[in-house]
Structure P
Amino acid sequence: MINLLWGDPPPPTRGPKPAMSLDAIAKAAIAVADRDGLDAVSMQRVAGELSFTKMALYRYVPGKAELVSLMTDLAMGVPPHHPRQHWRKALMAWALDLYAAFEKHPWVLLSTVGRRALGPNELTWTECGVRALTDTGLNGGQQLDSVMTIVGHVRTVAQQSLTMPGGTTGATEKDITSAMIEVLNTQAERFPGLAAALQSMDGSESQGLIFGLERILDGLEVLIKRG
């Protein structure tokens, strides 16, 4: 698995010369997942996309688990480059870039859970997040925990709002608010606090994503200033 993620393995010593690359295989798998969802990805399906036989594909990738790892790392790509900024602005930009990556390939939310090997692109995302906190005085554990807390918030919002290809339909904050308002038109007395809160909302899109990020960063700022 590590050899596949971190560089092409040596070419086979027997049989014909390789006619396909891991990059091309991963791209074909990504195309399937983008159209029909992660569950639609199989060795047979990807082999067919490439006009290969399933057995021929096994010469390059041992199985579906390795295929999913390859396609996930390629789909994530590397974080966009930003000029060096204050840690808070850097982490906000990084978090929004991460959300955009999930938005481009929502199935990555499913393929990046559980125990698995990490590829170079995914580790680069973590590296960029940690690097933003390098000069803040936080120790290594605090830096990693900070990044993981931000990732958790971004994932939660993405899982709620993004539509999975071939799967569930996401719900925006506007959708959720509209559904609550519809019920509260006749149930306001039963839920007075919720009714009052909804009346005072400004209705801005992505409010939950930005609000949560700002509060996490507020907490980090307190911790950093505390020294």
Structure Q
Amino acid sequence: MRILLVEDEPDLGAAIKQSLNQRNYVVDWALDGLEAWDYLTDERQEYHLGIVDWLLPQLSGVELIKRIRKQQKSLPVLMLTAKDSMEDKIAGLDAGADDYLVKPFDLPELLARLRALQRRTPQLQPRRLQVGNLSLDYDTNTFWIRSVAGEQKVLLTKKEFQLLEYFMQHSQQIVTSDRLLDQLWEFGAEPSSNVVAAQISLLRRKLTKYGCDNLLETVYGLGYCFKPQI
């Protein structure tokens, strides 16, 4: 899942990004409203949640959210702000924010509010992604393989989890390396040219240990196709 974080306070932004990364989110962090708008209008990126500070350079959080809604984007947005009056909360929600969190706050509360936003958003509701005999549990960030002996838990690295999640969401589809780079590596990152192939090789090796051979097929010249066992 990809999140757009818009926060101009370096320490707070770094803390939020680190906490989200530890929970397998892909996070693009913008320091001002115009930079965030550039991210949102880049057709290569697809965001699932937004975290937007109110007081931002270039373009305020309220104006950014208004632009988002004017473009009829349904991105769920959590607004962060030191403004705590009832009038300010109403202004933020009327601009199009889905929830409102007053600074200072504890990171566990921010994470809880993001989970609540996911539950209230139809396309983000499932807490367990099931494809064939495989499932991802979002509450515990764990991957499970079902067999006649029951379910086996497989420990994945952050990037392995993100890759497997994306393939499960696009089962039986051919996914190019460029698409994986756009969706699973943060904006502005400059990974080596063979990073996707290397990560998929590691993922295949781990799945093979659990009897899941041939889940990821290389479609030469095109990309990869995830073919789960039914």
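Can you rank P, Q by relative contact order in percent (Cα under 8 Å, 6 or more apart) and just name the one with the largest value? It would help to have the intermediate numbers written out before the result.
Numbers: P: 20; Q: 15.
Top value of relative contact order in percent (Cα under 8 Å, 6 or more apart) goes to structure P.
Name the one structure among P, Q that FRET efficiency 1/(1 + (r/R0)^6) of positions 88 and 200 (r between Cβ atoms, R0 = 25 Å, to 0.05) of 0.00 was derived from. Mind dumping the intermediate values first?
Values: P: 0.35; Q: 0.00.
It must be structure Q, since only it matches.
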Upon calculation of helix-only ellipticity at 222 nm (-39500 (n - 2.57) for each DSSP H run of 4 or more, over all residues; to 500) from the atomic coordinates, which of the structures P, Q produces -19500? P
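Out of P, Q, which structure matches 13.8 when mean count of other Cβ atoms within 10 Å over residues 48-55 is calculated?
Values: P: 13.8; Q: 22.8.
Value 13.8 for mean count of other Cβ atoms within 10 Å over residues 48-55 corresponds to P out of P, Q.
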Compare mean count of other Cβ atoms within 10 Å over residues 40-47 across structures P, Q and report the one with the greatest value. P
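I have 16.2 for mean projected area of the Cα convex hull in nm², calculated from one of the structures P, Q. Which structure is it? Present the calculation step by step, with values, prior to reporting the outcome.
Details: P: 16.2; Q: 13.3.
Only one of P, Q returns 16.2 for mean projected area of the Cα convex hull in nm², namely P.
Every number in this text was worked out from the coordinates using simple rules, so none of it is lab data. The shown structure was predicted, so the numbers you read here are calculated from the model rather than taken from an experiment. Cβ atoms are built from the backbone, for glycine too; each structure is taken alone.
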